[in-house]
1. State the single structure among P, Q that was used to calculate FRET efficiency 1/(1 + (r/R0)^6) of positions 191 and 215 (r between Cβ atoms, R0 = 25 Å, to 0.05), giving 0.70.
2. Where does the value 54 come from, among P, Q, when percent of Cα pairs over 20 Å apart, for residues 71-158 alone is the thing being computed?
3. Given a value of 0.65 for FRET efficiency 1/(1 + (r/R0)^6) of positions 47 and 175 (r between Cβ atoms, R0 = 25 Å, to 0.05), point me to the structure among P, Q it was derived from.
4. Could you figure out which one of P, Q the value 3.4 for distance in nm of label points 7 Å out along Cα→Cβ at positions 31 and 55 was computed from?
5. For structures P, Q, calculate relative contact order in percent (Cα under 8 Å, 6 or more apart) and state which one comes out highest.
6. Given a value of 13.3 for mean projected area of the Cα convex hull in nm², calculated from one of P, Q, which structure does it belong to?
7. State the single structure among P, Q that was used to calculate helix-only ellipticity at 222 nm (-39500 (n - 2.57) for each DSSP H run of 4 or more, over all residues; to 500), giving -6000.
Structure P
Amino acid sequence: MPRSLGYTRFRMEPVRLTITEIFHSIQGEGTQVGRPCVFIRLTGCPLRCVWCDTAYAFVGGTAQTLPEVLAAVAAYDCPLVEVTGGEPLAQPGCVPLLEALVAQGYEVMLETAGSHDLAPVDPRVRRIMDLKAPGSGESDRNRWANLALLTPHDEVKFVLADRADYDWARAVVREHALTDRCPVLFAPVHDTLPLRDLAEWILADRLPVRFQRQLHKEIWDPAMRGV
C-alpha cells in the first residue's frame, strides 16, 4: 500500500503522530522567510533550551493518523510545508510523514535541533538544523556527525543569546567550513540579544552568514500560538 496512505516503508502498520498544532502562517525564519507556509508542530522534545519559545509543545497534543494530518494540510491549499516541534525527529512517525508530504508534491522543510540522526530523512526535504550554542544549555546535545550529511539544499541556524554564543558560533562556522556547505543563519534570542549588536558583529568579522530575526513575532504577539 502506498506510504502516502499512512503506512511505513518497512512494515505495513499505520503511522500515528502526536500533533500539537497544524496552522497556516507566514514563514518567519530561514531562506524562505515571508512565504505562506503550513506548519505541522509535533509534540515532544528531549531538549530543554533555556530560551525555548515553544515549551507548550513538550507535552499534550492529539493523536492523529497520517491520512488525517495530510488532509489537514491539504485544506490550506499551500505548497510550502514545515514540520517542526518540539523536536519532530523524536517521533518515529516523522520520517514517514516527511516522505508522504514529498510524495504528494509539497515543498517540505524540517526544523530540527540536529540531536537526532538526519540520515533517514528524505534528501528532498530541506533540513534546517538548529545548532545549539552554549547559552541554550544544550550544546552538548549537538550531533556533529549530521554536518557531513548537509547539502546546499539545507540550512544551519544558530540562535544566540550573547557575545559568548556569537564567538562560539563564529568558530564553529569556520572550523567546519559551514558556509561552503549550505546557507548559515545567525539569529538573536528574542528580547535578549539586541539586533544591532549581532548585525555589527557579523559585519565586523566579514562573516558570510545571513542575519535573521523572527518575522512572525514582529507581525503578531510573540506569545501567540498558531502563527
Structure Q
Amino acid sequence: MCGRFTITTPEKIEKRFITTNKLPMFEASWNVAPSQMIPTITRNSPNKITMMKWGFIWSKDSKFGSINIRSESTKEKPFFKYFLLDKRCLIVADSFYEWGVVNLEGKDEKYPFNFYLNDRELFGFAGVYNDFKDAEGKPYYTCAILTCPPNNVVKRIHNRMPVIIQEKDEDYWLDPENKDFDKLYKLLSPYPEADMKMHIVSKRVNSPRYDDPDLVKKFTDKAVRLPN
C-alpha cells in the first residue's frame, strides 16, 4: 500500500492543475503521513483545490479511515462503485514511498524506496472522497488513494502501487459528468514503467517527525540486492 508520499513544490499546484482558487496554507512536505490534511483537486465546474484528511471514513461515526482502497473493490462492491462514479478526486503528489526487504552488505533488512516520475514533477493519484458536515454545518472531506497491481518498477519492491492518473486522462477523471464505469475503471491501471524511477532512501522516512529534503536522497551507493 501507499503509506507515505511527498508534495515538495506546493507552489506549483495552482498552475499545474489550472485551479480557480489558491492553495490554502500548506508547507512543502517530504513525508506526508496518514490523517494529515492534504491538497486534492476536484471539479465542480472549474478545477478546485480542496483540502481533505487522508483517511477515507464511511460515516460521521467512523473513528478510523482507509488511506488506500483496492481498485478492484470498485468492481466487486457496489459501495465503492458509487464513489468511483460520483466522488473522484486527484490527490496531489510528486513521489511516494514503498517498503521492501533488500539485502544490504549480506543482511536482509526492510528499507523504504522513493518512486517518482522521470521529471520529478507533480502528478495526481487517483482518489475517492467522502464529505460530511460538522456540528456547525461546515463541510469536511476525507479521501483515499486507489491502488492497483504494480508495474515492473514497483513490482521489485511491492505487490501493489498507487494509481497515478496520466496527465492526458486527468480531465476525464475529474469530470463529474463521466459515469461510464468501464472507461473509468480502465484508468485504474499501472503507470507506464518507462516513465518512472526509484531508489533506496533512509529509514528516517519511517517516522513522520522527520520531514526534510534529505528523505528523498539516495541512501547508499553500495550494492543493494533486490528480490528477484
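Read-outs throughout are calculated quantities, based only on the coordinates presented, and are distinct from any laboratory measurement. Note that this is a predicted model, so its numbers are computed, not measured. Cβ atoms are built from the backbone, for glycine too; each structure is taken alone.
1. Numbers: P: 0.95; Q: 0.70.
Source structure for this number: Q.
2. Details: P: 33; Q: 54.
The read-out was computed on structure Q.
3. It was calculated from structure P.
4. The correct label is P.
5. Numbers: P: 19; Q: 23.
Structure Q comes out on top.
6. On the way: P: 11.7; Q: 13.3.
Source structure for this number: Q.
7. Numbers: P: -6000; Q: -3000.
Corresponding structure: P.
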